[in-house]
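Read through the structures below before going on.
Taken together, the values in this text are just the output of simple stated rules run on the coordinates, not laboratory data. These figures come from a predicted structure and were not determined experimentally. Cβ atoms are built from the backbone, for glycine too; each structure is taken alone.
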Structure I
Amino acid sequence: MKKMLAPSLLSADFGHLAHDIEQINQSDADWLHIDIMDGVFVPNISFGFPVLKYVKNLTVKPLDVHLMIVNPDKFINECKSVGTMLMNVHYEACTHLHRTIHLIREAGMKAGVTLNPHTPVELLEDIICDVDLVLLMSVNPGFGGQTFIENTFNKIERLRQLIARRESKALIEVDGGVNLTNAPQLYAAGVDVLVAGHAVFRSENIVQTVKAFKS
């Protein structure tokens with residue numbers, strides 16, 4: 001399966017957002033990763049759906065929207081209305097995760113579930129066949145530029161085993177501290193999609209950096 005890259009817009013230069021998005025458009029990036037934070041589920045606030053609508057009008061890449069918020073069910077229609085390809089919700093934020101996942105899919109989007117670093121992958125045993133993607137956070141969510149948590153490699157292996165045993169088609173995505181040094185190891189470990197923020201948007205040449213990740 002093709003190894004994919006989803007640059008995280010959280011690390012873009014918001015003073016030159018259109019420029020940075022155009023660089024992603026010109027690159028080999030597969031998706032554009034969007035982190036929406038509410039200041040409640042995580043200790044930070046990013047941007048909301050008006051900005052997401054603006055971004056959608058600028059990008060040619062599918063939107064991989066990661067909701068770091070409480071009550072994500074309330075925003076399924078908003079995600080759909082701005083052209084979201086994949087809506088990703090946190091296991092820790094969903095009281096009725098099965099219902100949430102199916103509401104997302106009924107709205108016509110792919111459904112993903114995210115696990116924080118402390119959350120075991122084994123908790124997905126009864127939902128793994130219903131999701132299109134599992135996002136493993138390799139840092140504690142809320143801020144960009146953090147250091148990769150090495151235990152993530154153990155979680156990747158256990159998640160691969162769970163997916164294989166249950167014959168799920170879910171992709172594995174990893175977000176947090178991803179760079180050109182650990183990207184080859186992560187792909188080799190079985191990750192399908194890497195999310196990279198600082199490593200892409202803070203580089204001297206966005207297009208060339210994406211190419212380096214993909215190669």
Structure II
Amino acid sequence: MKHINKAAEPGFFVEWKNGQSPDWNPGWAALDAEIKKRLANSLIQEQGGICCYCNGELLQNNYHIEHFRPKSRPEYSGLALDYNNLFVSCQSNLEPGEPRHCGMKKDDWFDEDFTLDPSDEDTESKFTYFPNGKIAGNDEAANEMIKHLGLGITKLIELRKAAIVPVLDAFSDDDSDDIIQQLMDSYSQRTPSTGHFAPYCSAIVGVLAGFME
């Protein structure tokens with residue numbers, strides 16, 4: 001997971017929620033396709049083009065707006081339109097046999113004590129990544145997230161490994177900490193031309209940090 005810096009709520013979404021009259025009470029079901037698409041695009045840009053959970057690239061038509069605190073749970077139904085509760089997660093229409101992960105696997109699971117919010121600044125420090133693509137939690141909450149999001153499934157392990165290995169091949173054991181730090185800084189930043197992060201950037205940075213002397 002990577003820290004997602006939540007921006008101000010988009011003006012068009014505020015205007016839509018204000019509605020046409022004082023007695024209009026908007027709900028998620030009333031969200032039309034155009035507003036939902038604009039909302040998703042805003043969230044994707046806010047997240048730097050990566051899934052809020054696995055940090056994989058958000059591919060066109062293969063993502064969904066994720067309610068961090070599930071709107072299906074009665075105690076969180078009032079947060080269905082709360083911008084700070086909205087993210088974008090990968091996967092939408094699953095292919096036969098495709099494993100569920102991230103928001104699709106999380107579904108309506110939520111535990112106030114063992115759920116890590118992507119917008120929390122210390123979220124990234126809760127996980128350890130390895131060159132072979134595996135992931136481990138540094139506390140009980142992180143381990144619960146790995147389990148309920150499927151972050152340890154073979155598919156995601158292989159995708160992380162495929163992103164990590166070329167980066168490790170780009171430097172040698174003789175490289176200084178300064179060179180490794182430059183790589184870490186590069187993968188911690190958005191690509192200027194797109195405003196997006198590299199897929200699985202948190203895993204890459206986490207592995208590089210382990211090589212610091």
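Have a look at I, II and say which one yields 1.7 for distance in nm of label points 7 Å out along Cα→Cβ at positions 106 and 146, as calculated. It traces back to II. Comparison across structures I, II (criterion: distance in nm of label points 7 Å out along Cα→Cβ at positions 2 and 162) gives the highest value for I.
For the set I, II, ranking by volume of the Cα convex hull per residue in Å³ places II highest.
Of the structures labelled I, II, which one yields 16.1 when Kirkwood radius over Cα pairs in Å, for residues 58-177 alone is computed from its coordinates?
Numbers: I: 14.6; II: 16.1.
Checking each candidate, the match is II.
Identify the structure, out of I, II, from whose coordinates log10 I(q)/I(0) by the Debye sum over Cα atoms at q = 0.11, 0.15, 0.20, 0.23 Å⁻¹, for residues 130-201 alone was calculated to give -0.25, -0.46, -0.79, -1.01. Show your work: numbers first, answer last.
Numbers: I: -0.25, -0.46, -0.79, -1.01; II: -0.36, -0.65, -1.00, -1.10.
Answer by label: I.
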